[in-house]
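Please find the structures below.
Each value in this text was obtained by applying a stated rule to the coordinates, not by laboratory testing. Bear in mind that the values here come from a model prediction, so they are computed numbers and not experimental data. Cβ atoms are built from the backbone, for glycine too; each structure is taken alone.
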Structure I
Amino acid sequence: MNIGVFNMFVRRYYLLCFLVLVLSCSRLRHDDKKVFYYNETTGIATLDPAFAKNQSIMWALHQVYNTLVEIDSNLNIVPSLAKNWDISADRLTFTFHLRTDVFFQDNDAFPGGKGRRFVAQDVVYSLQRIMNKATASSGAWIFNNRVDNISGFIAANDSTFQLKLIRPFHPILGILSMQYCSIIAHEVVEKYGRDFRSHPCGTGPFQFFLWDEGQALIMHRNPHYWEHDEQGKQLPYLDGLKISFYDNKATEFLEFRQGRLSFINDIDPSFKDEVLTKKGELRADWQGKVLLHKHSYLNTEYFGILVDTSNPLVKLSPLRQKAVRQAINYAINRRQLMMYIRNSIGIPAGEGMVPSGLPSQNTVFVKGYTYNPDTARLLLKKAGITGDIPTIKLLTIPIYADIASFAAKQLEDIGLKVQVEVIQKSLLLEQTAKNQALFFRGSWIADYPDAENYMAMFYSKNPSPPNYTRYNNPAFDALYERALQENDDSARYILYRQMDQIVINDAPVVPVWYDEALHLVNTNIVGMQANALNLLELRRVDIKPGR
């Protein structure tokens, strides 16, 4: 046997032995260690913050890294690595005064393996790296036409960082709270190169220990973490966490039921009726055995429709016509879908793309679509859709196959032929990013608590992401640009609502529901708090002793 291959097998053997030891201890009842267990059915593609484009990545990164500011449970921007900040009168310069007691986690990239102190130049490096074309970050859009790559990020001294905007942009603090803006150390990136994706090192509450991709990701408590609770006790309370990667929600649920997971996010459809009533409450035989946490969060689930008429996919499709897209919106009975498939987890999206919970109150003022199949048929007739028409392919991922099938059946009832194609999430993300998906299931979780984040999906100058539908409407763009310049909150909210209404009228999307996070939590877990971004927050989570 080739010696290189032999060594690979030896390394793999010892790694598997280690994992067997770890996994054999994967129970929630520890006398000596407090370990939090959860599962990611979709896997984790990377631990590089520059590619924090979905929830599974963001949840893991949030444990390892900090940002300058963060969003609390009430959607307020609060300090993190920045103690406080000043904003110039013209709202173009933000001066952040940084903490001086924060250190990066220990790593071989630093002299002697000891983590060094965090300084302002780390902020400059981290944010410039997102914009650097060589990084090819999926988050490069967050600073597009907002910050100059060269002069926009300045380290005035070790504890002072300045951000200079090209023009005023009200949600910039929310942008800085995103996982894309996690603060990293240049030494670690330079040491690991492409392997930085699997060797994260930040200033956060947990530090990377081991990742066997597809099997387990293990993090330990950061013993040098800078944050303390109100009583002065160092955070986090947990000793570590372990993420498993069962790709089947049914398996995940069974693991939870056997006590091998601390909590699960959502529940496999095949078990929903066993655990929940149609009103979304715990059934009697589950009460007292698990905790149900259900709360609204800023996520809109939708079907997206590519509307770029220069794209060959669109030219040959009936979806190029607005009347057909509006008909699809009228054809889906969202309330029925929510009750019978989702067990009332979520709110039917009868308004625009912006969910409730934001101060612009779009759901109060924007008029969406109600279930009306007769109107849908009239619209199809108006569009000349009669008789034999091409089959429309609806792309979705496995866990939403039942949702897509429900919609497809209702669209067939009004005269559209729809074929559901189930593909892996990574492929769907790739096809939507490359504008190769004509009709697709999507979701938009707010990156920051401002309706602008949803409207950015439709600004024609934005790439995909976030403009997956390639929507282009000059009237919308003009309002969007006005909103960016508007410092009066009330006036800006009116513009947001007008933009949302334009999008809904043009129908490049079919809002299906405004989501609710559903967590089933084991009774020995304490301190899990809901938040409107459904970010997994573990700093103050604890485990009851003797369980």
Structure II
Amino acid sequence: MINKIIECVPNFSEGRDTGIINKISSEIQGVDGVKLLSVEPGKDTNRTVVTFVGQPEKVIEAAFLSIKKAAELIDMSKHKGEHPRMGATDVCPLIPVSGVSMRETIKYSKILAKKVGDELNIPVYLYENSAQNKERRNLANIRFGEYEKLENKLNSTKWKPDFGKPSFEIAKKTGATVIGARDFLIAYNINLNTTSTRRANAIAFDIREKGRIARKGGTLTGKILRDNKNNPIWKPGSLKHVKAIGWFIEEYGVAQISMNLTNIKKTPIHIVFDEVCKSAQKRGIRVTGSELIGLIPLQSLIESGKYFLRKQKRSCGISEEEIIKIAIKSMGLDELEKFNLNEKIIEYSIKDKTKKLCDLDLIQFAQKTASESPAPGGGSISAYIGALGSSLATMVANLSSHKRGWDTKWNYFSKIAEKGQTHLNNLLELVDKDTEAFNKIINSFRHPNNTKEEKIYRNKAILEATINAIKVPLKIMEESESSMEIIKMMAKEGNPNSVSDAGVAALCARSAVIGGYLNVKINCKDLTDKKLAKTFITEAEKIKKSAEKKEKEIINITLKKV
């Protein structure tokens, strides 16, 4: 299950007073569920760029608090700096990272914009994907004239803010703020085995969207081609959403292609890497590696790893760790320095560091189960047994994908292995969720039970916790029973030398289903809503019956083959 994560990169119009900068960033750090990634002040620009990530609601809270603090501490009527600006919080983009669509991010940006306009009386303009009209998509259009022309802008019907009052008297100190949703931007450099900036630039011009100025005959010395207004005509490069230049890095002693990738969904990082390799090779130059400046979403590296695995005609149904390793090695992301996953991958950088059951080794997990604590119990063990069944099915798919003589079938088995990995990961997550569900029931009974209000609250908490403790093992049953489809396929079509493994996988999956069923039954016994309890049990019995039927079919297939 992918958590919803968005990034926020507010720009504050203060880059010199560390006291003010620290107070603003402290507002962000004070919100649980948000990770402050960087604070980058600039003295000449008199501007600080802050980057933080987290769950959408938490990010909105942190962004609002930081905008509020900036409004209190920064006086725009006295502000001077090199960078264009129009407000104390000049611009505040929200960027979808994982588990969140652009459409959802636009909604969050409007929630934030309305809150800032209504509660802080700051004029707010929506930009980029959140813009209400085309003219306001471009930040430069909105910010034209900067703070000094803001009074005229607010008096203009054309530039009425999307939220907040169009009053310069109110906004004299804070200025206006621009809020919106935009795509994730990656700063990415590719290393070359040359010291020539000119040749690096030639490669950059080949691939960047802007391309190069068109010349007669397509030669470097040919006459510049112009349009009917005498403007140079540009010949686009091979990749959309890529900005690039070539430069020489003294520290490394080599030239690089320095790029901003402005839409990694449409032009992923691995496609950029391969395209640079092609262009470099045509010019007698080799790519030696690359480096990420800042962070990257996990999904981007997963896609890259799978891309290179497919090029090798290898199965993609392997662990996340191995897929990431393939991505790093394929693009040479560790050439210049060690690639630290916890510092470079956004999801890893904000991951809860609390040790979970699935982080324990086999002996630790077994001994923790054997302890006098009632959790982990049968539900968690059922989920883990189901995960082992999916592991075995995935193993058979991967072995089949690599079997000599079955080269034409590698992609078929790779897709099955990927499905197996999904079942495996979902069941491993349920190992901890079942124990968490048990703990919630225990905690619900610990609520005060003295007054009428306390009794109502306690009873409601017990009911919700009990329903959750039924839904989790029911989900274990569903996931395990569903995994039996690929187990059956592997028993019938997989590597015949591993058919017994498919048989054991079926036993594991069936056991997980029955284990989940027992937990549903015992928890339904305590559910006060008997009608709902009957619905849960009916659903559980249906899944159990299906799993038992599938197990019998798979074992029969297995026995015939062994």
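Overview of results
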{"read-out": "Structure (I, II) behind the derived value -17000 of helix-only ellipticity at 222 nm (-39500 (n - 2.57) for each DSSP H run of 4 or more, over all residues; to 500)", "value": "II"}
{"read-out": "Structure from which 38, 30, 23 was derived, semi-axes √(5λ) of the Cα gyration tensor in Å, options I, II", "value": "I"}
{"read-out": "Per FRET efficiency 1/(1 + (r/R0)^6) of positions 77 and 213 (r between Cβ atoms, R0 = 30 Å, to 0.05), the highest-valued of structures I, II", "value": "I"}
{"read-out": "Structure (I, II) behind the derived value 4.3 of distance in nm of label points 7 Å out along Cα→Cβ at positions 69 and 445", "value": "II"}
{"read-out": "Entry that produces 19 once relative contact order in percent (Cα under 8 Å, 6 or more apart) is calculated, selected from I, II", "value": "I"}
